[in-house]
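Okay, got some structures for you below.
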Structure P
Amino acid sequence: MSPGAVDSELGRDAADLAAALIRVDTSNPPGRETAAAELIRDWLAERGIESEMVGPDPDRLNLVSRIKGNGQSPSLMLMAHTDVVPAPLENWTVGPFEGVERDGWLIGRGAVDMKNELAARVAAFAAFAGSGETPDGDLVLVAESDEERNVSDVGMSWLARERPDLLCDLALNEGGGFRLDLENGRTVVPVSIGEKKVTSIRLRIRGASAHASVPDRENNAVRSAARAIDRLYAYEAPVFVSDSARQALLAIGAKGSDQEMLDWAAGQHPVLEKMVPAMTRMSVTPTGLKTTEPANVVPPLVEIVCDCRALPEQGEEDIREHLTLALGEGIEWEMELLEPLEGGEESPVDTDLYRACEEFVEERLPGAVLMPMVSAGFTDSHWVRQARGTVAYGFAPVFDTPIEVYLESMHGADERILIGDLKTMAEFHLYAIRRLLVS
């Protein structure tokens, strides 16, 4: 069967629902995710499944649905966010919110991040509910808002705090499942078992104020800010190979010293060339500049806003040390954390949920292995791990869509996925539900 074809009711439900969700513009900011939650609520209601809409902001509600178990463990959460990043129109060949099916592809904002996974999880949840089976533990579906920015405390951060009754032993979320064919002939499928810590910081760079017609070229905040940005981009943080990073490298066949394993893994695939350094180094990336003086005044202060991703073992003092080493001499600076340093929790791999992922991969891609990874990106898995110690993995199988298309179109123009992968995602989640919750 063509990877762009769907030959089952489950797969067709996932594809049609994903397209319908894409047509609901939930760009964040501002979000307005309630409309997407209502769409899912109505879709489930047509199949006799009740759900509730919860949250502190009427325009940004979360959807929750539960199939009660018979009181045994474990419980399983299927989670996915309803918001998407904005979609500037440049380079799109279709409207970003048209949800177009073309030549076997589903195209639109959210086709990769992550209305695809949301639709697959809803479809699998509904298929299990329609079977009439009673799970051993609760099965909870959550479609949460505000993941892309997470500055409004209306999504999973709010749910984890205000609705602890929803939290489960196990959870499936975004962050892994794509296929990598390595140079050595091995096929690897990453599964996210944790995330780096994330924050944003403000650097204040100071200098002498002056008339722009006679500037001080040395004690100049703008010039120092330019130097600072160059130095931040040029600086490479020291490598730290944690136990989880070493576990990932060994899983895909790396051997030798830590550095030898890193070098080997980075040469096995273009994705690993970027992923491996991200798993083992802190990053501080300038993303914005600000000064408030008029054009004819050299300002005394320039602010640089940076995205910061720290390793799970690192904290604020490690960030300051990174900046000290990166910026070096001759630049006067101060640092402010703009938000708390969040994340860093990891889930173990010796679990039935991890084995369910392994079994599905082995069935569909014989000989392939899972690669447990600490993701550079931040997901809502953090909130459920932090609140209850939930074993949460980022995993949704993407076996047919070329990896370069899948990753490059995420947050980009013509975001797209082969429709057959939506069927595979839905089948995996239905398999996982039965594997974990039905004795």
Structure Q
Amino acid sequence: MAVLKPFKGIRPPAELAPKVASRPYDVLNSEEARKEAEGNPYSLYHIIKAEIDLDPGVDVHSEAVYEKARENYRKFLENGWLRQDDKDHLYVYAQTWRGRTQYGLVGCASVDDYLNGVIKKHELTRPDKEEDRMKHVLVNNANIEPVFFTYRAVPEIDEIIAGIVEKNVPEYDFTADDGVRHQFWVIGDDETVSRLTHLFDAIPYTYVADGHHRTAAAARVGVEKRKNNTDHTGDEEYNFFLAVHFPHDQLTIIDYNRVVKDLNGMSATEFTEKLKASFEVEKKGKEVWKPARPHEFAMYLEGEWYALTARPGTYDDDDPIGSLDVTILSEQVLAPLLDIKDLRRSDRIDFVGGIRGLEELARRVDSGEMKVAFALYPVSLEQLMRIADTGNIMPPKTTWFEPKLRSGLIIHSLD
């Protein structure tokens, strides 16, 4: 059963929270982080993207960057820009975007739950990215950023959180530049904390929604610290890591689309004709056209949008992986027609989150950078959990969760 552990959060004072809060480290590059943090000494980018305070040419995985992160984290603590709560708490973190609010329960997840499969994953991780985040955790002795988990909704947990939100003024309440409103409550009542941890203990599994590398890195840190502690008991803070848990029925996965540089030697006419073996192909014109259901795709080619509907027999809805539209596209188009067999390594394909809109697909094709674009219908939470429950792994770049968690609202110390 899933562990949800209260902890002494390290947080900014309320007046600094909007200035400290940042996007996650992995959704922007160093130059973008440098620009966003310009003129803002409080930005968490100085810790999670510490290279912005060094020469632009620095290797982002160099020891100098990790040391700068540690130096900056200590500076934040010494200056009072981050302060630790005096007792263990759980917290509520709400995000409102496009008229919809999702309420996350903030607490520590268990390293053992990850190792034993209580925390389920749906993506593979890259060792180099795990190593990077592991070093970042170790050098700061803290989980600076949370991971994004989901669980099958529990009505009583929903009711308790609704009561907290209704009866208490949030500690933080601000709207970021991207239009997402962020609210944060400290759960100070010990009885409520105890009830929530007890209810969570009855949840059989939680699921990594976003943050597979941070989760894997946190688990590796816990294992390493256990080996180095001859007096290890299992209760140490390094056995736990920072997570925000959202009920599954409040979350939305948006589309994750593909753009390809060439047609593998074919003309547009030849390529379109070959598609007809696996799809019903219908030209839609120059106006943006978006898929409305599973197994329906939008294609943008030479200034025109097309609807592609997968023919029966090209997929198996009883197969958790085979029924995914990313699988259909790979098996019917990318591999056999365009000779793109390894999505992780091919330099002929790129991936565009649906948050950028389908206009971004058309822009990249019209610019001549890419030749063809494919828009997919989003994966559902039920599909994600079904894949994780059956021990399967999703193809690369399948899910895009929005809104992203803001980092810097709370930190977990491993001391």
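Values in this text are rule-based calculations from the coordinates and carry no lab data. Nothing here was measured: the structure is a model prediction, and the numbers come from that model. Cβ atoms are built from the backbone, for glycine too; each structure is taken alone.
Given structures P, Q, which gives the highest value for mean count of other Cβ atoms within 10 Å over residues 171-178? Could the numbers behind the result be given before it?
Details: P: 25.6; Q: 15.4.
Largest value of mean count of other Cβ atoms within 10 Å over residues 171-178: P.
Where does the value -10500 come from, among P, Q, when helix-only ellipticity at 222 nm (-39500 (n - 2.57) for each DSSP H run of 4 or more, over all residues; to 500) is the thing being computed? Working shown, then result.
Details: P: -10500; Q: -8500.
It traces back to P.
Out of P, Q, which structure matches 40, 28, 12 when semi-axes √(5λ) of the Cα gyration tensor in Å, for residues 147-274 alone is calculated? Walk me through the numbers on the way to the answer.
On the way: P: 40, 28, 12; Q: 39, 25, 15.
Going label by label, the one that fits is P.
Using the calculated result 1.7 for distance in nm of label points 7 Å out along Cα→Cβ at positions 3 and 371, pick out the matching structure from P, Q. Write out the running numbers ahead of the final one.
Details: P: 1.7; Q: 5.2.
The correct label is P.
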